[in-house]
1. Rank structures I, II by FRET efficiency 1/(1 + (r/R0)^6) of positions 225 and 417 (r between Cβ atoms, R0 = 41 Å, to 0.05) and report only the one at the top, that is, the highest.
2. Tell me which of I, II gives -17500 when you compute helix-only ellipticity at 222 nm (-39500 (n - 2.57) for each DSSP H run of 4 or more, over all residues; to 500).
3. For the read-out distance in nm of label points 7 Å out along Cα→Cβ at positions 153 and 377, a value of 5.2 was computed from one structure; give its label from I, II.
4. Of the structures labelled I, II, which one yields 15 when relative contact order in percent (Cα under 8 Å, 6 or more apart) is computed from its coordinates?
5. Assuming 137 is volume of the Cα convex hull per residue in Å³, for residues 201-336 alone as calculated from a single structure, say which of I, II it is.
6. One of I, II was used to compute mean projected area of the Cα convex hull in nm², and the answer was 32.5. Which one was it?
7. Once mean count of other Cβ atoms within 10 Å over residues 57-64 is calculated for all of I, II, which comes out largest?
Structure I
Amino acid sequence: MRDWLFLSKSLRPWPWWFAPLAIFSTVLLTLIFWMGSKIAYSDWFENHWLYFSKTCALTAVTLMGWLLLLTSRALWTERLCGGLDKVYTLHRYIGRIVFFLLCLHPFFLSLYRLPNWSQWVLFFLFPYPSPKNSYQQGANLGAWAWLLLVFLIFAAVYLVKPYRKWLFFHKWMSLFYLMSLIHIMLIERDVSNYPFLFIWIWSWLGLGAVSLCWNWLYRWVGPKASYVLDRIDSDGRLIFLKIKPMKNKLLFKPGQWVFMEIPSLGKERHPFSIASLPTEDGCLIFGIRIVGYWTDRLQELRKGEKIIVYGPYGMLSDVFLMSKKDCVCIGAGVGITPFIGMWALALHSPDRISNDENGNGIYPSWEDFLKTWKSPKLDLFYLVNSKNDAIFDEVIENVAISTQFMHLKKSSERGHFYHLLISNSSKYISLFDISQRVDNLREKNILLCGPIAMISAFKLQAKELGIPNDQIFFEAFEWRSGSIH
């Protein structure tokens, strides 16, 4: 279980380009080991197209190892990329590159059959109708694996729309990976002939296989906690769930999110932000907008039903909890949910007198952390298209009202401000509008959560306002609509 021992070290220590550079470096090492072995053994191809084909194949194998590592949801991958949303974004781009390379690999291999077009086409379907050795058997298996990959990609992108069907086809990628492993074993060419390259490539293939097994076993061995439904309310647009732990409670930070599985609704896992603070009773509260079949069925749940949560995930709150700067949190639509817990924590915690008050110690528990933590000043912006879309507005206002019953000053008197901004058809809300409502915006950390288009626009506007890039932190929620592996 992830705990607060990691709090002081969880801010991403590397720049944004570190993860792509690490991946590129491993690919470069693969090609160096391959060409170095070629030189050492004076083993050269007569068909020069094979150099292009092998380059594509070896690069794809290395990247496939990374693809599967990134889907493991391991804590180190989240830190490496700066959040699980960015892990999946990187995974998506690498997947496209791998598919392109795996299309080029057989293309270059097949060129020797031209200008016999019938034999060239047959190469992609059944290269050796009567295989005489393991190489030809491996070539046939490789062709069938490639055809399976093309079908799965086409089906996932164009043929299926419901999420559960998309997920079903995506899981069949495991069969493609298994066929690829056997294909490499049977070919017995460069990888098998060069010991150093053999160890390197099979290390990556092994890491991929371990990650694949972990993904299949995730629902049994992943970080999880079992809960029961304690309360459910719905107004037809928004569902509020309160769940209480059956045994062990989830350790999380305000603003993090979990994958939720409800056995009575199937084995699907969907991500939702936790809209509450860690409490002694361990209860979790979620505000879920009804946007599809699965979320609509949540209204059928009854008190006492079992709910399993996996996680927690997300690094956005680390900026708020550990930074020495005041914060501006901007949530668009359902992107406001990660900030509700931060807002509640800020309003129920002592205020900083100086930005140097919070140290960078290691805290064994949430309670120990709260003993010394003091809240930075927080401006919370909730961006919606209409008043009717502001379904979390009352929740946020009630948090502020509740502090008055705890003998605390009003939030505005303490430097915490809540802003509900409604756009219209002629003008969208921009960071320039927000800068007019916040003093010294350039000196504060800006936390964003919302559609990718909004985040991209705000990052460009921040540059125009002279706000350093290292003061912009974001989590995009669009990846959650269909990228759970």
Structure II
Amino acid sequence: MAVLLVVTVGTRDLFLDGKPISCPRIEGEEILNSFKTYQQRLSYPIIRPVLEYLFQIKNCEVIDRLVLICTDQPESTDEKYRNQDTIAFAYILQRLIAKEWGKKIPDIQIFKISSNPTLLDEMYEFFEMQIPCNKKFQLEDLETCYIETSGGVPAVNTALLFQAIRYFKEKCCPLYVSEKTGNVIPLNIGSQLLEDYKKEIIKKFLEEYEYASISKILEREKTLQSSLYFLAEYARLRLYFDFEGARKAVQYGLQNAKKIGREIFEQAVLDIEKISQKDPLTLLEELYWNLWIKYHCREYVDFLGRLYRLQDALLRTAVEKWLGLDMTYDQATQSYKTFVESLERPEYSVLYEYLKTYEGPNKKPLVLYWVDIPVLTACLQFLAEKRGDENAKSLLELNEKIKPLIQLRHQTILAHGFTGVSEARIREKYPGDLLSEIKTLMNKIWNIKLEENPFDRINSWFDQLLKISGSEI
């Protein structure tokens, strides 16, 4: 595993006779040209402790590459500023370090900054381009990139530090050399910035209910609390209707949680247990919010898939509850034989005769052993016509209005075609506010309120956990 050390060379990085050199460019060039004469009088009080720290404390066998970042502004620059350039210092340090450390630092590269090093915005953009692309910053099988910025220009130091953390992520380890003691101090700024950055990414994903992406971040990085990972898994699996998996996720979360986290997972346990009872109305509510999220996230093909499932669930639940018919699917015969057996009972004789004479799709009789949308629609039509059931009429009206969308669904990759779906196309097929109308209908016929999106509540739990310290989670 390779080690990279990047150092910004400042005016205090090279001493002569134990003192700083007042004019780095002019005096530095003189020293460089007469290197052997000055060699024994030179020292590098900031870089030396870093090298000793890496070899003695961190037990590095080799620093595979040392990059010395220096300034070398053009001749058009004001002499006062150009004379402070550290290009000569970098070449001197290259020779001093190579001679003293030899094979322990086999590759010493010099990286020049030719533009104004005091402009933070320019330096930020400069390193944003250079670090990913310049070969001097690239090492195969990199384990750690150490960044030492104690002596350079503040704008260069800041920009380098931020962009190195951004590019190398957890592999980046900033170091600080204390002027008073000479001790090397590893800085936590990298992990702190990365953690804050990840939190911001998570918040963006929460806006789009992208729990799978959040789960991947938390599983891979391992820097944030495990409670957040289990909460993401719970939300992801619940969104996929994998309620057993969601239950396991909240149980793991509860085992690892403390204080506020425990309260959150206790509520999540209650929520998932209620859903797992598979009460038809509870499942309808869950399916509605799943449909809502797909539309919100502009996943319109999946939205149509959920709508098709909701159509069937609404009709099926209505027929089961209002007519009391058994619609259990029989695996042995791969049919709804219990439905037909129910119809053959005397109390359903009128309905049975109605269904047998009902004209199905393509003017063909209904296949009663297969309880599909046409059969369910016919049952509701019976309630509307023969009993004057207003709820059945409302449901049939919605069912008729969404037919163009269902037909569109059949033409997509979910069914038999390759037709694309856009919001404009959905509005063309259904000009009204479909989600609002479904919500109103479910409230009217079954008193399903649909007042709070349960996934918004999960998002609020994330917000709580992201704001508090690890000991409280």
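Please treat every number below as a calculation from the coordinates, not as lab data. Note that this is a predicted model, so its numbers are computed, not measured. Cβ atoms are built from the backbone, for glycine too; each structure is taken alone.
1. On the way: I: 0.75; II: 0.35.
Checked I, II; max of FRET efficiency 1/(1 + (r/R0)^6) of positions 225 and 417 (r between Cβ atoms, R0 = 41 Å, to 0.05) sits with I.
2. Details: I: -14500; II: -17500.
The read-out was computed on structure II.
3. On the way: I: 5.2; II: 7.4.
Going through each structure in turn, the value belongs to I.
4. On the way: I: 15; II: 11.
That value comes from structure I.
5. Numbers: I: 160; II: 137.
It must be structure II, since only it matches.
6. Derived from II, not from the others.
7. Greatest value across I, II: structure I.
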